[in-house]
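A.B. asks: Multiple structures follow.
Computed from the coordinates by the stated procedures, all read-outs in this text should not be read as laboratory data. Please read these numbers as outputs of a predicted model, since none were measured by experiment. Cβ atoms are built from the backbone, for glycine too; each structure is taken alone.
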Structure P
Amino acid sequence: MFDLHGYGPSILEGTLLTLEVSLLSLAIAMMLGILGALAKLSPSKPLQLFAQTYTTIIRGIPDLVLMLLVFFGGQVFINQVALAVGYEDYVDINPFMAGVSTIGFIFGAYMTETFRGAILAVPRGQIEAAYAYGMTRVQMFIRILLPQMVRHAIPGFGNNWLVMVKTTALVSIIGLDDMVRKAALAAGATRMPFTFYVVVAINYLIITSISVTALKWLEDRYSLGVIKA
């Protein structure tokens, strides 16, 4: 359909890197989201304040600005610390690690709200019954809370995942060779930007379409036996 002038393998390589960044960022976001949700629902005021500050700051600053702050600001900070302890060689931050950690950190805030809402949707009486039955907090979380909160979290989780996949395009600005950067390099060499960016758009559409199908299956799987209004 498209003549990529030999840049097809390069775009494919960038697409695989985009998927890798997305999946690793998702793992970080889910971990931070669970911790953030538990902190917000904790009786501890300092934990609540910390989680609230985290979500407020992240949701109030553009993703692009955060990406630049982490990559360039973090690099300056690390080198200043290195000089202070007597290490004179310049330290470069790995763009892959910077991109994954930043996107995971950003979406951890959104996952926090998703998981918090899902936890609140589980009937409180079931949690109290678990404690009355003699379950520990860990047992209650694994056996009662987690299976039910997953069902309530899937819609919001799916939206966050789809937005996260598209947000990975930001890593191209810090020099990571994802498919957007690969397409930009190919477009510059061939002077065919439309062709390569259309291919990138189609790749993103394929990824999100597969994700939507998988999320729909997951939602149906966790809704077995549930009476829908």
Structure Q
Amino acid sequence: MAKKVHSERFPGEPKRYRTARNRLLEAETELRKNVERVARMRRKLPLGGPVPEDYVFEEQGPNGESRTVKLSELFLDKLDTLLIYSYMYGPSMKQPCPMCTSFLDSVEGAAMHLTQRANLAVVAKSPIGRIKDFAKTRDWRRLRLLSSASNTYNRDYHGENAAGGQLPMLNVFARRNGKIHHFYATELQFMPPEKGQNQRHIDMMWPLWNLLDLTPEGRGTDWFPSLTYASA
């Protein structure tokens, strides 16, 4: 029998429920410890390679004008970390990836808070006007959206494969002594997935799946986000 881990109870709960819930609570406590253990390992990573070039992206200004911005210019004063998400929306795709879009819907909500501690950008291979037009349909206002149509960033940092197919990848860059280094990428997507799962390389950052994992039904194996829903 699982030990009594705290004294709080909920209305009408049977003893059988509490026994099972306490056992689960012990497992959740161990998971919390393991999450922090992995986070400590991640924070202790040495710097990766220096970026091979100061990539030039295209973005839209406040009045809709097109302008260029270098990777180095994405670092604001006093913020020496930059997160870049490679968004699967290539020029030959009729629509962007629904999974990426769902993830970015969540990042949009967190962006105001995240950018107090780190720089953030979203990069896609489509022309900037096309990216911004779609962003308006999602009411994205806080994400810094960039086009990599004229550079090799996507290919170099695994947001694109050798055949030109788009890939979801979150990269982290660190600025040290005026130089920019790669620090981290969600490489779990390259690892063989567990049976019945996908790679789940960004799931820890994606509220949708974490919330569904709390439900009796779970996330399931045959449902994925869509760009629109009949009930919406």
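A.B. asks: When distance in nm of label points 7 Å out along Cα→Cβ at positions 49 and 89 is calculated, the result is 2.9; to which of the structures P, Q does this value belong?
C.D. replies: Label of the originating structure: Q.
A.B. asks: One of P, Q was used to compute distance in nm of label points 7 Å out along Cα→Cβ at positions 97 and 145, and the result was 1.7. Which label is that?
C.D. replies: Q
A.B. asks: Which structure, out of P, Q, was relative contact order in percent (Cα under 8 Å, 6 or more apart) derived from, given a value of 29?
C.D. replies: Label of the originating structure: P.
A.B. asks: As an exercise: volume of the Cα convex hull per residue in Å³, calculated from one structure in P, Q, equals 190. Which structure is it?
C.D. replies: Structure Q accounts for this read-out.
A.B. asks: When you work out mean count of other Cβ atoms within 10 Å over residues 25-32 for each of the structures P, Q, which one comes out largest?
C.D. replies: Going through P, Q one by one, mean count of other Cβ atoms within 10 Å over residues 25-32 is largest in P.
A.B. asks: Out of P, Q, choose the structure whose coordinates give helix-only ellipticity at 222 nm (-39500 (n - 2.57) for each DSSP H run of 4 or more, over all residues; to 500) equal to -9000 when calculated.
C.D. replies: Q
A.B. asks: In terms of FRET efficiency 1/(1 + (r/R0)^6) of positions 33 and 57 (r between Cβ atoms, R0 = 41 Å, to 0.05), which of structures P, Q is highest?
C.D. replies: Result for FRET efficiency 1/(1 + (r/R0)^6) of positions 33 and 57 (r between Cβ atoms, R0 = 41 Å, to 0.05) over P, Q: largest is P.
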